[in-house]
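Several structures are given next for inspection.
No value in this document is a laboratory result; all are computed from the given coordinates. These figures come from a predicted structure and were not determined experimentally. Cβ atoms are built from the backbone, for glycine too; each structure is taken alone.
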Structure P
């Protein structure tokens, strides 16, 4: 899909707004999101299902800003959550509890009670102990809880080991070879409705074939469970579709991927759930930053920004690649090979290593691309640095959707 960030007369725009105008007024570092890009990718998922019963449940962990959640709620999205805090955010943003699925391997009793009280759609359960807990709490509340077991289909996602989740050695889900026995024993829980099966094999998949292989394994499982009298009604296939972080990357087409799934599921009388996160918001966001200094240590060149690993930790944590471009192009300057680093007191504080990029100078503004997912949500106050502002753009207008933290915010709640 087309990027919302384009150059016009050598100035970088998002939708109809010049990014340097946002940086001048809102300050840096700041995150900027395109509302049209987020909605466009959500609608690409939703429309590709056609008349097949489905829910597109946005994975809140990718970007949990209330403005993002509200935008998707108004478009009709459901939500995939992994904590009570995320459920609270969804409800505050206008999302409906009955469109929420609750995933995660370590749900607490308080979180389960909160979700039951609000009336969520379903729990994606990851162990027999969790099933017992939900059954007991549902019995206490006098209700029945809809659940699906998260299954490890033992399909190798071939992605970064930190974001691969579908193999038997991972902490998530229940082994494919054991899941039928777990469903059989779970039938004794009288306050559970065993209506679904769920899986998620990993994130940032640029090759959709492992996802398609997981669909085949899950459909085989559904058929066997139904043959044993367990009335499975929905299939949750998780998320995982990748995005192009590098200019040379090619990401799968959302409509093509969903169409392949629909063709396999049609005729099974299943409601299909998917949980996209990164593929909805990553390309819709950038991190704006200002060049503070240029520095040389011997032959090594450094570009020092006012954004750091506390603002965007993915390069340090995952060795992730993010394109870094100037807000105003000047091809006369040529390029430079440098490490792009921030002010945090760590050698691991970098946004790029040995990067051939525009020869930016102190005072210049840059955009770190594909930062709309797992950017601000993983930010911290390390080195007592206030977290960045967040901005939402719609057409030719924009507004601050999270204020930049102040120095007083850093110590709120603390006491001497």
Structure Q
């Protein structure tokens, strides 16, 4: 690493121990009480002041001078997922049905590592460390903002561990990098009856099956392929016995899109298809749509600063592009709707388990990424403070339409 922020062996061990402890005791969104307690203990070790109970289980810590040139925020997410872990790791989850399967345990360790790297530096301004609850679907970022986490902050930076990149690579890209994340719930009501007498019934499972297949044509035949889009049915439920025609079926799924007009078109098409099932099969249908996260759109100026910091950490060869937006969602988008910032990707590929994606029960990452992430977060905070005028010129930032 070509940087002044090089974690020592002791600091690397400290971050690894934090990550492994958190991995053993995962907690869901807004329930990260033990996670928050561990963070306070580590901040106490560093003699860094903090506030707790932000958005219930979040924390805010800060170093530097409030009378300096400005304030830069760094963010890590805390929550785990409702997944049964199957990694076989010696520090695997001790809580059945819960697992850190997205790297948030690593994000917390990195941010604490960045705090350790920055604590003795003479900073020209202030750095705020946001430890945010509930990224996995509950929108903890929005709650942090409501609680005042961005007050006085000029820009915000964060990173996410990504198995597609090797340790020593940092993916940095301006513009849209994560998608809209809307969800839908479809209820189909038919007329139940004996499986041997289907003519006396309205079979909602037949209706549901055709609807699932019809939905697949929304993207393939109605959406311009130049705009990445996905519609996935993740849950199909109906019936309780082999010889009974069910009277109700439930479908739940997600819409991932990268353009506002495409998003509207998919929602309109899905609503049309659901309504058409009533006429086609004489069933009753309802659809509930829930607005998800807005897209993550990295600010060009903040991205240039992030790229400069990444180059100092991993060199020119280690800075990777993100040629295609991810159709995953990230509530970091709520911060970027308020102030400029940039979300990067930290390469964490484990060469012996390349096929295990995030949210898999066998997900794990190379812990060498912890040093890279901590170094980058510390460096980008300092670089952003040194170039604060470029960021302040962007404020106030209007929300995208």
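Some values worked out for this structure:
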{"read-out": "Read-out Rg and Dmax of the Cα atoms in Å, computed value 22.6, 73, structure in P, Q", "value": "P"}
{"read-out": "Structure (P, Q) behind the derived value 14.6, 47 of Rg and Dmax of the Cα atoms in Å, for residues 16-79 alone", "value": "P"}
{"read-out": "Given 15.2 for mean count of other Cβ atoms within 10 Å over residues 104-111, calculated: source structure among P, Q", "value": "P"}
{"read-out": "Among P, Q, structure where FRET efficiency 1/(1 + (r/R0)^6) of positions 96 and 352 (r between Cβ atoms, R0 = 30 Å, to 0.05) as derived comes to 0.15", "value": "P"}
{"read-out": "Structure responsible for 20, with relative contact order in percent (Cα under 8 Å, 6 or more apart) calculated and labels P, Q on offer", "value": "P"}
{"read-out": "For 15.1 (mean count of other Cβ atoms within 10 Å over residues 272-279, calculated) the corresponding structure among P, Q", "value": "Q"}
{"read-out": "Entry that produces 26.8 once mean count of other Cβ atoms within 10 Å over residues 72-79 is calculated, selected from P, Q", "value": "Q"}
{"read-out": "Origin of the derived value -11500 (helix-only ellipticity at 222 nm (-39500 (n - 2.57) for each DSSP H run of 4 or more, over all residues; to 500); candidates P, Q)", "value": "Q"}
